[in-house]
Structure I
Amino acid sequence: MRYTILIHCPDQSGIISAITGFIHNNGGNIVYLDQHVDEELNVFFMRLESEFTDSEFEFSKFKQEFDSKLAIPYAMEWNIHPGNLKPRMAIFVSKYNHCLYDLLSRYKSGELTLEIPFILSNHDDARHIADQFEIPYYLIPVSKETKEAAEKQQLELLKSHNVDFIVLARYMQILSSKIIDHFPNKIINIHHSFLPAFAGAKPYHAAFARGVKIIGATSHYVTEALDAGPIIEQDVTTVSHSHRVKDFIAKGRDLEKIVLSRAVQLHVERKTMVYNNKTVIFS
């Protein structure tokens, strides 16, 4: 069985030696290791994958001993993820379906190793896509008057389906803290600009009005601050004076699909770590 371990703690000498020695002493074989030190904050980050083939390996005992011998002495925050568990991803979408189609195609082809228990929308436009991929579809309309009740329904669905994380595939609603607090750093959004430029509504129109020469897309974790969460992935493409707003939108949609799928892949593979509203992205 392969496990992925993510760690961050105050930096000091001997951390890597202590961790690798502990895993070796517990019968583990490290097959991947990467680390980063934020010198300004003096914080150490590590991602490693280790195989444990001993039939006597006890997961709960390993966690307890890791806590007592490493996590507490080194003031670590850490997580361990069994490699045989597929994360469960709920997709929220509104009317634009290009990101939804892309994610479902990658899922169907096996490129994304996860489970999709349902698709949720505030419109009925994407139901035929869910039917095509044989995934349950839930319609929960949202208005200013019904937002609180709608989010209560959403939370009930997320809990009943044991959802691990949420992807906002051009879901054109702002989530409240009621949802965000239940899924910290587990809600991935795609914004159609190269953040922090042109946050908020109609970024292509704002970019066109400003006369920019590049446009971009940004995938980030959702926080209560609009379009200001930790950035996971970004990309850009060039535009010129000859392009109209509709051209910005057409070129941007290709970027949105690619950037969102990359971000989802990084999250699924446990290659992202969040600290101080920024991310460390491991290769």
Structure II
Amino acid sequence: MKISIVVNATPRATGLAADLPLEDAVALAAKVGYDGVELAVGDPRDLDVGTVRQTLSMYGMGVPAIGTGAAYRQGLSLAHADGSRRAGAIERLKDHVDVGAELGAAVIVGLIRGRTADGLPPREGLARISEGLQEVAGYAARQGVRLFLEPINRYETDLLNTVSDALTTAREAGENVGLLVDTFHMNIEDSSIARAIRDAAPRIWHVHVADSNRRAPGAGHIDFGEVIEALKDIGYQGYVSGEMIMEPDAPAAFSALYSHLAPMIARYICEAGADHSGGR
């Protein structure tokens, strides 16, 4: 299990990342001890992939995933009543897939899936999401890229809120579509974060962490020991990635997340090694 944190690869792609130039954010993550950075990308056409790759290589950082959330703020949605907006969302996701193929990263399908406020009733909206996901999944599969579908809480969307809801859609979309589970959203939507994780294995391919107040782990009431234990139980080997409010500032938030989770993950790795060796 590795630790990463969300950074903006294009300016202000998300408010849940440090408001820093990419190289500064990557350098800070490396200094604190992170294994990788998750890239929040607005329009992939604005991204100089060669420069990004060079920066990552300079600091020895992996890239587990690429975020797509800015697309929804730009009016693109898989569940939109306007077919041109749906088509635009599909094409934008394919552009992200192209970047993912170059960087060896998966692509997140979060709020770009849309909500009923985009003009379609729930059943039709879900049908359009499934159709769009299947098309993008086919395109991504041909490039060896995986998609991470993220359940999001009811206050941000009314489509695919719980882990079980998203799991059904992911399975229907394709073999290269898995789940990104986020502790902040699960704390709102799932009665037990640990049970939701165990029930969705082995389709959990990426994990976002933020506490109940969307700040760094340790700032709220989520028991991250239970979260890491559940991930250990399902044999999770991917990244645990911080997506959170950067308060009081980026250096403090980066350090707070890492200092809270790194000892738990180190213990998990040690215990997993002991189990593998028969306890010797």
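Bear in mind these aren't lab numbers, they're just calculated from the coordinates by the rules spelled out. Keep in mind that what you see is a predicted model, and the values were worked out from it rather than measured. Cβ atoms are built from the backbone, for glycine too; each structure is taken alone.
Some notes on this structure:
- Answer label among I, II for the case where mean count of other Cβ atoms within 10 Å over residues 43-50, calculated from the coordinates, equals 14.5: II
- With helix-only ellipticity at 222 nm (-39500 (n - 2.57) for each DSSP H run of 4 or more, over all residues; to 500) derived as -14500, matching label from I, II: II
- With distance in nm of label points 7 Å out along Cα→Cβ at positions 59 and 139 computed over the structures I, II, the top value is the one for I, the highest of the group.
- Look at Cα Rg over 2.2 N^0.38 Å for each of I, II: the largest one is in I.
- Between structures I, II, the calculation of FRET efficiency 1/(1 + (r/R0)^6) of positions 35 and 251 (r between Cβ atoms, R0 = 30 Å, to 0.05) yields its largest number for II.
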